[in-house]
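Right after this note come the structures.
Laboratory data are not the source of any read-out in this text; all were calculated from the coordinates shown. All of these numbers come straight from a predicted model, not from anything done at the bench. Cβ atoms are built from the backbone, for glycine too; each structure is taken alone.
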Structure 1
Amino acid sequence: MAQLLSYSSKHIDIVVSFPDMATWRLTRFYGYPERHRCRESWNILRNLSQKSNLP
């Protein structure tokens, strides 16, 4: 089973669970390609990291 936690044009964040197996988190991220926007990319990653303790 997959549960969508959040998404945007730059990321998708999902919790994946199967019976009799550990629950884990799948996060796909695409940062801004422009060098001057790297701070925005890091802010997205920081925010995502605070939403769950799952591996």
Structure 2
Amino acid sequence: MEELSVEIEFKKEEMIRIANETGLLSEDTLEVSQELDRLLVVYQKQLKGQIHVSVP
């Protein structure tokens, strides 16, 4: 899971860099944003699998 966290951080930095270079609504920024979204979904699913919360 640590590897995924590193990949997420890298993708965030890449998105910020591209947004600064090409604008927030550019095709490149949106593409990297979608890639980041996919990584975050995987991360959340992994977290959900590890954490079991009991509801009274």
> Out of 1, 2, which one gives -28000 for helix-only ellipticity at 222 nm (-39500 (n - 2.57) for each DSSP H run of 4 or more, over all residues; to 500) as computed from the coordinates?
Replying inline: 2
> For which of the structures 1, 2 does the calculation of mean projected area of the Cα convex hull in nm² return 3.9?
Replying inline: 1
> Comparing distance in nm of label points 7 Å out along Cα→Cβ at positions 21 and 37 across 1, 2, which is largest?
Replying inline: 1
> Once relative contact order in percent (Cα under 8 Å, 6 or more apart) is calculated for every structure in 1, 2, which label goes with the largest value?
Replying inline: 2
